Structure I
Amino acid sequence: MLLNELYQKLMPYQKAKRWIIGLSGGMDSTVLLHLLVELKKQYPLPTLSAIHIHHGLQTIADHWPDHCQSICDQLNIPLTIVKVTITQQASIEQAARDARYTAFANQLQTGDILITAQHKNDQAETLLFRLFRGAGVKGLMSMPNQRPLGQGTLIRPLLNIPYDTLRHYAESNQLCWIEDPSNQDTHYARNYLRHQIFPKIIDYWPQAIHNIVQTSEHMQEAQKLLNELAQQDLLEAQTPPLYHWLSVPSLLVAPLKNLSTARQKNALSFWLSNYTLQPSTQHWHGWFDLINAKETATPIWQLHNAEIHRGNHRIWLLKNDWLTKPSSVHLPIETAKEICLPNNGLAKLSGKLPQGSFYITYRQGGESISLIRGTRDLKKLFNEETIPNFLRQRLPLLIDQQGNLVAVANHPQWFNKNYSKDFTFEWIAPHFSS
């Protein structure tokens, strides 16, 4: 019965390139490995292999790779062993988990399936653990049955299988597994929940695990509805900006302001999920400060490794190179060509440059340009076009040998009247990477 249930869960992935089992050496993953080997005897399955992540947090753990190798040798399954270094954080559990999944992701190739052995009890523990930490609907979904990981997909086919069923299978088949002594240490929050809290809950409510997992399924349905609502609410806000040459993600402010507070948070959470970690409950005040600021203000909302800026009637998400002010440049130009700008993409001069020497730099303040309609202050031109502040410090300027502003990249309307338009001045902005 267990074998058939596992096969039904994995049938959609039969055409995958490889199935890779996450093997810790504990009972759960040992049962999963054994089940998959038995399954391959009955059905044509993708190539099976296993991966063991060695955290090195305990001296005894140094023997676990050898144990996993021994099991895999007996079953004729190739094993990859990856040693990771744990960066000390407030939660050693979370740090170990992050390192483990990063290592998994790095090993997956396009089309690979990583199969892990979390079971029904793990799912219930996850929901309760997150509930105590104040999670919302998304957090209370617990663990998804599948999700993208690296270039492949992570599958958890045992989430509906109780721990006792796996234990019975392990003992019936006389499997040999590792008992991690740290799993008994109730200083760790998950272990305290497992050993001190859950037994009391189950004594009083025998169906608690089933019911808690059912709640996580309800939360998954609720989150799907919230995602659909977010996509509808973002339709108008996702109108592309006028700057076709700019890859920075952005949204129009007005459609967002028309939404209720709850729908604003839902839409923005959905949008941000592609780029950065979700803001905490306490952190959302920064969003409302930003969206309710005066039209002339230039507020910034600080997020985890990202910032939201407001400008040109939009919000803009900045990450990575976009958070670093480009280095000052004074690049001499004599012929039309592409010029690499440190931390700021490329400047491209095409056509026929006039006689003389030119150079590329950035705005310092106080610049003006001679246009057909008169000399204009560059700051006022920026204000009239409502160019966001983060762009003003990055737009390349072309200067002649007398120090006159000749052109502003990507803005052909701002071209010095004393020069003929025989050339174009473009800026190929840095690519935004999520």
Structure II
Amino acid sequence: MTTRRNFLKSTLAATAAASTTLSLARSSHAAGSDKIKIGLIGCGGRGSGAAVNAMNAGPDVTLVAMADIFEDRVTGARQRLKELKPDQVAVDDDHMFVGFDAYQKVIDSADVVLIAAASHFHPVYLKAAVAANKHVFCEKPHGLDVPGLKIAMAAGEEAKKKNLTLVSGLCWRYDLGVRETIKRVQDGAIGDVINVQENYLTRPYILRERQPEWSEMYYQYQNWYHFNWLSGDQTAQQLIHSIDKGSWILGDVPPLKAWGMGGRQVCLDPKYGDQFDHFAVVFEYASGARMFGFCRDIPNCYNGTTDVVFGSKGQAYLPTRCKITGATEWEYDGPKVSMYDQEHKELFDGIRSGNYVNNTSYMFTSSMLAILAQMVCYTGKEITWEQAMQSTLDFTQKEYSFDAEPPVKPDAAGNYATAMPGITPFA
């Protein structure tokens, strides 16, 4: 059993031990003499993908440790990764860690830590890795509530002081075509930006069927995408990518306020947990610009992930076919590389050169935008940025184990309570 106290404070011993030394990636590898050892926390599809992207960054990158709360995820991922990268996967049985404390064992084993577990855990894992002087790749979101986000951002600032690389999984920042298009927009190619429309329309996440032997908590961890306390709903899982691009276009300044609507119209079966299946949110900025964010997770509907920027002299379109129309006619025709590979290339290039990358600033703003989007759609209220930053809602649990009491439980019919706009309070 892992209690709230030792889960949140388990980094203290690691901090003391790490404070006297530098990680290998900061010292001996800088001289070109050592391989860079990476450790993976979270061995699902995104974690396995991140490990491949990291190893694509160079033959000197070696996977040496893996962790997950589910044993089959660790064993299955090692087998798949070994088949894909036989010369770079060196994870022996003693470095396959399982359990709620397994993350710390990976941190102790590696120079660079890849964090891609259930989003609920990102702030604590990030804090622990930075405390141990490790470079980090951390998937989005970087907090599901304001207290958690503040933990993550404090770790990000500490990483800056320690000259540690911290790269965010907000991957569109590393797409070359998107970068060039947004640069041109910010240089005035479409005049003043008036509105940004962000769309993330897709189908529901994978569902794992409940098994008779599973506890309720075990079931929720297996289906963590569908429970708000573990995932932050789709504003934090999907829409965050889109509004991150919009925020980038608008200079990464916080909005004054937001309002929106959302609900659960089609995905009513208990298997969909306690989440909404659609969101629409409006962010209002001091410049007069507005960002509109739309997200939907309903089967058998039109799907699309698109961005449209409306300016006083034209429009810009992202992300797959990046182009500008109006006073300036332009379309990106430069190199096309995987943004997932590119973010790891820049991470490891920074470690090798000593020009450490740190994405803390926009990690905070974009994660907070996702939190604010959920707040306004769940409550039905208009909420300012300052009000949102004072939120005391905290998803931290008193105990982390498969036998613990979950924060949400099904009723007699198996249904989970869902937020009700106009009724659910802002907290």
Structure III
Amino acid sequence: MKDLSFCHCVHEDGESIAVGKARRLSITTSPANVLKSTNNSHFRAIHVFEKGGSLDDFMGKLCSQSRILKVLDIQDTSLNRIPKNLGNLFHLRYISLSNTKVQTLPKSIGELQNLETLDLRGTLVHEIPCEINKLTKLRRLVAFRRNYEVKYSILGFTTGVVMEKGIKNMTSLQNICYVEVDHGGVDLIEEMKMLKQLRKLGLRCIKREHGNALSAAIVEMQHLESLNLTAIAEDEIIDLNFVSSPPKLQKLHLKARLEKLPDWIPKLECLVKIRLGFSRLKDDPLQSLKNLPNLLKLTLWDKSYDGEVLHFQNEGFQKLKQLILGHLNRVNSILIEKGALLSLERLQMESIPRLKEVPSSIKLLDKLKHIDLIDMPDEFVKSIDPDNGHNHWIIKHVTLVLIRHWFGPKYYDYDIRIINSSSKES
């Protein structure tokens, strides 16, 4: 592999590095001594896979010597900090610091004029230095952290980053998430009108007064394929009545109080996934969404609907494959007419306290393979018990039924019971 000038792998402590041909370096051992005995200026890409040991000396030497480096992948390592002279790596196009312990970025990041991707997922970085606005070639800025030490909630599970004004200069951006816009406010959102190449946009901490600026900015994003918007609080009403909607939008997450479903949503012919939360809709949203021609996944979550009945009408949701209903405190009945949900394969229901029985029309869903029930009422769960549940016949044709119950404060703190068609319980 070295002779082909493709890659050199370092996987034993003290192994020397061949100089001259290899342009890509993969390190699966402690990198502390890897660069000490070699001239590493010829490497174009470095990937570090080792989690143990300190990376501070390694990064210091790297930023001083590897001037032609284009790819730096240090994700899932024990890296704590980035050297101030990171800007020396002028030719860098890709940096992944994902799932490291890095807390801040140096101001010299603004010198990386060729950078196209900056991956900060799972880091402790919360403030992005204003110098990043100089990166006119940057296409992808992904920066958020999820807290698996707590049970999922819309507001408390994901943390984004704050950015300074000047984002309008980053005109090559195609993907940016998640920016907490309560810091930059209306001025920051208005600058986003210049990001006309955006394909994916994720914003958090949106306030009511941001509505008009946000609508005006999104109208300019004609290439937008994914839009994820979260309000600063669950009772914050956001006006999202756009003059026109992004014509190519495929994924839409709206976690804000709407009261009325915006008129432009049922017109999204390319929409594949939609998730609503905090919406507090008074009218059944299914009537507006049922004819979306390409919708594959629908999530109604956390007070998205304030009504009592969800009604899936005949011929509605013909392509839908996954349906998720959760934390709908007032829903007590789910009606599924014959001819609706004909393609449905997965159904998840979580914490719907007033829904006491499984909808009998689930029996009509021939393609349904998987049902996931989480923290549903005891009466509901007992009714589908394979031994003596009077409604077990309704879900008997489903290949796998999972019954989960959260018992602790963390995301994965739940016990699980499995029911399927081949064995009553395991």
Practice item. Consider the structures I, II, III: one of them gives 58, 57, 38 for Cα extents along the principal axes in Å as calculated from the coordinates. Say which. Key: II
Check your understanding: Of the structures labelled I, II, III, which one yields 25, 49, 17, 8, 1 when P(r) over Cα pairs in 10 Å bins from 0, in percent, for residues 355-394 alone is computed from its coordinates?
Key -> II
**Study point:** Parent structure of the calculated result 20, given that relative contact order in percent (Cα under 8 Å, 6 or more apart) is the read-out and I, II, III the choices
**Key:** II
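Bear in mind that the values in this text are calculations on the coordinates, not laboratory data. Note that the coordinates shown come from a computational prediction; the quantities given were computed from them, not determined experimentally.
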